[in-house]
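K.L.:
Following are the structures in question.
Nothing in this text is a laboratory measurement; each read-out follows from the coordinates by a stated rule. Values in this document were obtained by computation on a predicted structure and should not be read as measured data. Cβ atoms are built from the backbone, for glycine too; each structure is taken alone.
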Structure P
Amino acid sequence: MHLIITRFASMLALLLVFLAPNVWADRYTQLESSLARINPDMKASSIAPTPMVGIYDVLLNTGDRLYMSADGEFFFAGTMYQNTSGASLVNLTEQSALGARLLAMQGPAAQQSWVFPAQGEKKATITVFTDVDCFYCQKLHAEMAAMNALGIEVKYLAFPRAGLGSPSYQVLVDSWCAENANEFLTEAKLRAHNKQAPQTSPQLCENPVIAHYTLGQEIGVNGTPAIVLDSGELWPGYLPANELAKRLGIL
């Protein structure tokens with residue numbers, strides 16, 4: 001099942017490449033104008049036709065999704081399903097989101113991460129958007145040894161829920177710039193859990209924290225932890241190591 005989803009998502013991701021802004025901007029000026037009337041800061045990251053005639057799937061720069069008429073006069077937000085006679089119900093919104101996430105997670109921002117490798121044979125990889133002062137992020141991190149022992153490699157991307165420039169943002173920057181980034185991040189989560197003062201900040205360095213945060217917003221992360229699979233699937237929230245392994249098909 002995961003293989004089928006991955007193949008579909010890969011095909012959809014390639015489609016989205018050809019629908020990049022410089023390709024479709026001239027074709028969908030009415031939709032762009034409609035977005036500007038809603039909010040001048042609202043932009044489309046991608047626009048694609050849907051199976052519903054005259055309705056377009058518009059992915060916003062905020063990670064949200066709208067469905068708009070071709071002239072931009074009407075739009076709605078929500079989940080679109082395809083209910084074809086004799087076939088299973090299809091969640092078109094999730095299919096579209098899957099392809100967009102897969103494409104985004106192949107970009108440069110996601111390639112820079114804290115990596116906690118699997119022990120022995122690597123059986124699965126998960127990418128987790130994390131914060132240091134989030135209780136369930138701390139709880140998930142406490143399962144790190146168990147996840148790694150089950151063959152799960154964990155990659156962390158930064159998502160300071162309080163926003164850029166917040167204290168948690170600074171701790172994530174410090175964690176990246178530390179001599180031993182994994183140890184610093186582990187200690188930061190433990191100290192936050194115990195309500196202790198943050199560690200001494202290392203020398204500032206170039207870091208991907210802003211890029212991670214922006215990526216999370218683009219793919220619709222609105223809380224932490226948020227687990228992204230190689231297929232592009234997004235699992236919000238905490239899962240114990242054994243439950244995670246079962247869902248990944250390891251146990």
Structure Q
Amino acid sequence: MDSPPSVQDASPQPDLWLAAKRSPKPKPHYAGHRDRLRERALAGGLAALPDYELLELHLFRSIPRGDVKPLAKQLLARFGSLAGVLGAAPEELKTVKGVGDALALDLKLLHEAALRTAREAVGKRPVISSWAALLAYVKTALAHEAREQFRVLFLDKKNQLIADETMNRGTVDHAPVYPREVMRRALELSASAVILVHNHPSGDPTPSSADIDMTRQVVDAGRSLRIAVHDHLVVGREGVASFKALGLF
């Protein structure tokens with residue numbers, strides 16, 4: 001009959017135990033990726049990075065550890081582009097796994113910075129002479145909004161921007177517009193002209209028949225008050241449609 005193992009026989013061998021203790025844990029596949037990406041950004045400039053890597057760099061600040069490349073690519077796939085990610089509402093951003101309140105706020109911070117930069121370019125010169133800057137501004141503000149908004153740019157006698165105000169927010173395909181309210185606000189601001197702006201969440205900026213009818217009502221309301229309607233811009237992900245360029249009024 002075999003004798004039971006001694007306590008000494010049951011304990012691990014000292015040399016094997018020390019080897020296991022000293023053996024380093026395998027590094028994750030993304031080890032060093034953050035440093036390499038930062039070095040590439042510094043060497044080649046941020047403009048040389050693709051969208052997902054630019055987004056990664058920003059995510060590094062919000063998520064201090066781990067591999068954020070999958071999250072960056074998932075956000076771009078969900079919202080279609082970097083502009084789509086930044087333009088998405090916080091509630092929409094948080095539908096993506098890994099995005100919480102803090103990260104959603106960080107992403108919206110970038111969007112707000114871009115919006116203010118674009119607005120500054122519009123506000124310092126007559127709007128009519130800085131049309132490209134105006135189109136860039138309205139695209140930044142509205143191209144990726146999930147719900148329709150109706151905004152009005154109020155201009156002074158020199159066609160400089162007095163105010164940009166959201167007159168109404170609506171559903172995915174409709175935002176009620178009241179011509180009298182537009183003109184009442186124009187009088188309060190001593191505006192000489194307005195530019196109407198609204199978005200199509202579908203992405204297609206083609207004006208609808210309802211858009212055309214509403215615009216004519218605003219033009220008629222302003223005529224007796226000598227408040228001009230310079231244009232009506234319809235913003236979508238596919239571009240910006242100008243009523244004036246289309247010959248609609």
Structure R
Amino acid sequence: MDARFLGIAELTETPSVAVVVDVMRAFTVAAWAFDRGAEKIVLAESLDEALALKARHPDWVALKDGPPAPGFDLVNSPGLLRSADLGGRTVVQKTTAGTVGALAVKDASLVLCAGFVVAGATARLLRARPADGVTFVVTGEDGRAEEDLACAHYIAGRAAGAGTDAAGFLRRAAASRAADELATGVRQGVHPDDVALCLELDRFSFAMVAAPEGPLMVLRPRATGTGRAENAGPPRQAIRPT
């Protein structure tokens with residue numbers, strides 16, 4: 001498998017297969033939303049669009065980066081989301097990097113959204129659908145976010161069938177700028193457990209596939225099995241930040 005690792009601004013053409021990586025925190029949050037019962041996640045292009053969708057569908061749940069804001073129900077924090085009851089609900093998500101990256105490759109034939117919590121499932125889905133090349137969209141810090149690069153490199157290795165030990169990749173993510181900013185309160189709308197939750201490996205056994213549904217880009221879970229036999233580490237392996 002030919003893997004490319006690009007920032008959002010480096011996308012000059014539509015890839016055939018794209019894996020959009022946002023570890024801290026958009027796609028960790030998305031995975032938790034599905035675990036809490038969400039039916040689907042609509043990826044909004046702007047805060048205004050998210051609010052407009054919420055206004056048209058009052059039963060939908062609107063979620064954004066940063067501190068709580070009028071019109072939004074939740075913030076982009078796995079620690080704060082994990083106790084929510086989202087059974088059967090539609091979530092509208094707008095974040096600084098993750099949703100932007102997914103929308104940038106919306107015309108790809110396959111778009112997967114990923115973090116460490118769904119890394120194994122994402123790799124299994126890539127293996128089940130062989131492709132000449134996969135573009136990993138590294139959403140944070142103009143393509144240089146260490147946590148996103150580490151996760152992308154890890155998924156690429158597993159998708160290629162390599163015996164990939166997760167520990168080093170998780171250490172890279174734990175030492176990243178994003179992890180430090182979350183842990184030290186630089187970012188708002190944060191729970192103390194957010195970094196640790198973002199570094200849980202293979203917590204969930206589904207991948208997350210984004211595809212156009214009418215005018216909207218919609219993210220849904222896709223079951224791929226547990227796949228524990230091919231996981232180099234124990235299930236839910238994590239490295240906690242120091």
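K.L.:
Compare FRET efficiency 1/(1 + (r/R0)^6) of positions 80 and 184 (r between Cβ atoms, R0 = 35 Å, to 0.05) across structures P, Q, R and report the one with the greatest value. Don't skip to the end; give the middle numbers.
P.N.:
Working: P: 0.20; Q: 0.40; R: 1.00.
Ranking P, Q, R on FRET efficiency 1/(1 + (r/R0)^6) of positions 80 and 184 (r between Cβ atoms, R0 = 35 Å, to 0.05), first place is R.
K.L.:
Given a value of 7, 28, 31, 22, 11, 2, 0 for P(r) over Cα pairs in 10 Å bins from 0, in percent, point me to the structure among P, Q, R it was derived from.
P.N.:
The read-out comes from structure P.
K.L.:
OK, next. Can you spot which of P, Q, R the value -14500 was calculated from, given it is helix-only ellipticity at 222 nm (-39500 (n - 2.57) for each DSSP H run of 4 or more, over all residues; to 500)?
P.N.:
Clearly, the read-out refers to Q.
K.L.:
When distance in nm of label points 7 Å out along Cα→Cβ at positions 104 and 192 is calculated, the result is 4.4; to which of the structures P, Q, R does this value belong? All intermediate terms of the calculation are to be shown ahead of the outcome.
P.N.:
Working: P: 2.0; Q: 4.4; R: 3.6.
It was calculated from structure Q.
K.L.:
OK, next. Could you figure out which one of P, Q, R the value 13 for relative contact order in percent (Cα under 8 Å, 6 or more apart) was computed from?
P.N.:
Q
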